[in-house]
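Some structures to go through are shown next.
Just so you know, all these numbers are worked out from the coordinates, no wet-lab data involved. Remember, predicted model here, so these are calculated numbers, not experimental data. Cβ atoms are built from the backbone, for glycine too; each structure is taken alone.
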Structure P
Amino acid sequence: MSGTTPYAALNPETLLDAVESCGLRCDGRLQGLNSYENRVYQIWLDDGSAVVAKFYRPQRWSAAAIQEEHDFALELAAREIPVVAPLLLNGRTRHEHAGFQFAVYPRRGGRTPEFEDPETLQWLGRFIARIHAVGALTRFGHRPALDIEGFGWEPVDCVLESDFVPDDLRPAYESVVEDVLERVERRWAAAGNMRSLRLHGDCHAGNILWTDAGPHFVDLDDARMGPAVQDLWMCLSGDRASQQLQLAALLEGYCEFQDFDPAQLMLIEALRTLRIVHYAGWLARRWDDPAFPASFPFFNTQRYWQDHVLALREQAAALDEPPLQWRR
């Protein structure tokens with residue numbers, strides 16, 4: 001399998017054969033869902049129902065790391081926390097077919113949560129706290145931790161080793177990205193010794209589906225060890241006053257089930273900065289995958305890097321501001 005075209009062999013016949021190897025009967029219909037790191041498809045079965053099949057990017061996760069993701073999801077679901085966990089088929093959740101590792105999930109619909117609504121945020125806070133209460137019971141042994149090296153310096157190295165940054169912007173990029181990551185390191189140090197636990201890891205609006213019965217969480221692909229605030233800060237948006245109100249509602253619900261260390265608020269802008277830096281490195285690292293130039297044509301442009309440098313400068317200013325405040 002080519003390292004630059006990792007999904008070249010994942011054709012419709014292979015997809016359907018893979019799902020049927022788990023004992024399910026497909027009716028031949030399938031639909032690709034929005035995913036770039038992995039490949040995810042809705043697949044209809046003979047009885048008219050549908051499942052979701054997730055094919056993991058080759059060489060990204062070991063079998064043991066994928067199994068830890070599944071076991072965490074099953075552990076949460078067993079405690080009636082609304083996480084969409086993989087189906088147990090033929091006694092397993094992780095399957096292999098034609099060189100691909102994959103899992104099959106029940107289909108679950110929903111809408112984007114309204115992060116502006118305090119009741120919604122309180123509800124989310126309660127469930128995130130319950131995820132963290134379970135996450136604190138043990139540690140991942142095969143999945144990486146959220147740290148500045150993996151989400152900051154390594155993506156920067158990847159970008160600088162490529163030819164994506166235009167020559168006239170390269171000095172500005174090198175200067176500002178080094179500056180913001182040093183600020184992130186200072187923030188991290190100021191937060192002190194933080195408790196690290198198993199996280200959802202990528203708890204943004206696209207991975208939270210809302211129904212009349214409340215939220216359910218999907219896609220634990222980025223589950224890892226890290227500070228609790230990583231699963232909270234992506235629910236905050238807008239200006240400082242808006243974020244302050246959102247934070248109060250979120251933590252009001254959170255603290256019904258789990259204590260929260262206010263020192264972690266030092267990390268909100270640091271984590272936002274790491275996400276911006278990591279995103280550019282992710283695109284650079286995946287550019288040889290044909291799906292990426294087609295889906296992200298803006299990346300390889302002068303305008304993208306101008307905007308990226310500006311975003312990093314704005315983060316440098318944000319990292320100089322005092323953190324959001326909260327008192328229980």
Structure Q
Amino acid sequence: MSSIAILGIIIIILCLIFDYINGFHDTANAIAIVVSTRVLSPRAAIIMAATLDLVGALIGTTVAHTIIEGIIDMKLLNNSQFIVLAAIFAAILWNLVTWYFGIPSSSSHALIGGLIGSALVYGILHGADWHKFLKISSITNKVIIPLFMSPILGFIAGFIIMVALYWIVYKMHPMKVKNVFAKFQILSSALVALSHGMNDAQKSMGLITMTLFISGFIAVPNVPLWVKFACAIAMACGTLSGGWKIIKTMGNKIFKMETIHGFAAQASSACVIFGSSFIGAPISTTQVISSSILGVGATKRLSAVRWGIAGHIVTAWFITIPITACISGAFLWLLRIIFPM
């Protein structure tokens with residue numbers, strides 16, 4: 001077996017590991033709220049989330065093609081698999097660090113930052129202008145703007161939906177409100193899980209397809225069926241393993257929620273994530289659900305939201321891309337020393 005084939009297999013395995021880590025890292029997106037409000041037990045919530053993550057991952061490839069074609073010009077890579085290897089290494093490392101400390105950071109930011117950093121260093125090492133390898137306008141329109149607009153939309157949607165619900169239920173008995181929205185919350189949690197699989201699993205599909213194309217295993221960068229199933233299964237398995245530190249942060253530490261708040265946050269998140277997946281924008285589901293919770297909490301009273309925790313989350317949002325870009329760039333530079341490109 002050639003060295004190109006061996007390296008390609010290693011990268012594919014790492015991509016599936018990233019997908020698995022993404023699953024347990026982002027489990028909280030779908031089930032933190034429904035568990036913290038005690039609508040579902042942790043076990044039942046995780047099984048539901050894993051099943052719908054798998055189903056969602058098999059729906060469409062629009063986001064995958066943004067990863068494949070919207071960030072790097074693969075025609076200029078000269079069969080360099082090291083760009084993808086460095087990017088996935090940085091994303092996995094950052095995801096593990098943030099998981100360890102219970103920080104709900106963005107897997108999307110980590111991956112995109114890794115790709116940008118390795119592409120920049122690749123261009124420098126080959127004496128080329130960095131903008132030749134990076135599709136700047138595409139990154140701006142399809143990646144950066146959606147990444148930073150989606151949490152804003154999540155906050156606004158959460159705030160508006162919660163205000164509307166207050167007007168609808170203000171004459172209802174609190175216990176009736178709790179019971180009614182407990183049922184609705186199961187539905188909204190299921191939609192978040194489905195949309196999470198639809199958006200996040202496609203990022204790994206894009207990386208694997210990019211590797212197959214760069215390695216010469218496929219002639220056209222279209223996502224093979226086996227890649228879709230492999231990524232869907234990896235993410236579902238990751239979801240089954242849970243992510244309890246982040247679940248605790250998102251479910252309890254931002255603000256104390258009841259079933260109606262949980263429904264509002266999850267319904268607004270699902271709307272934003274489904275819309276982003278439809279246009280092919282690889283957004284952060286973590287960002288969207290976190291900002292939706294903040295928007296819902298702000299309607300209760302500003303002091304109900306623990307803004308210090310929210311501040312730590314926002315800080316992680318802004319530092320992820322530059323940090324993973326630096327990690328992947330440094331790793332690619334090291335690979336260049338060990339294995340001349």
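Source structure of the calculated read-out (relative contact order in percent (Cα under 8 Å, 6 or more apart), 20) within P, Q: P. I have 17.0 for Kirkwood radius over Cα pairs in Å, for residues 122-265 alone, calculated from one of the structures P, Q. Which structure is it? Only one of P, Q returns 17.0 for Kirkwood radius over Cα pairs in Å, for residues 122-265 alone, namely P. If helix-only ellipticity at 222 nm (-39500 (n - 2.57) for each DSSP H run of 4 or more, over all residues; to 500) comes out at -25500 when worked out from the coordinates, which of P, Q was used? Of the options listed, only Q reproduces it.
If you line up P, Q by mean count of other Cβ atoms within 10 Å over residues 234-241, the top spot, with the largest value, goes to Q.
By the measure Rg/Rh (Cα atoms, Kirkwood Rh), tell me the structure among P, Q with the highest figure. Evaluating Rg/Rh (Cα atoms, Kirkwood Rh) on every structure, the highest lands on Q.
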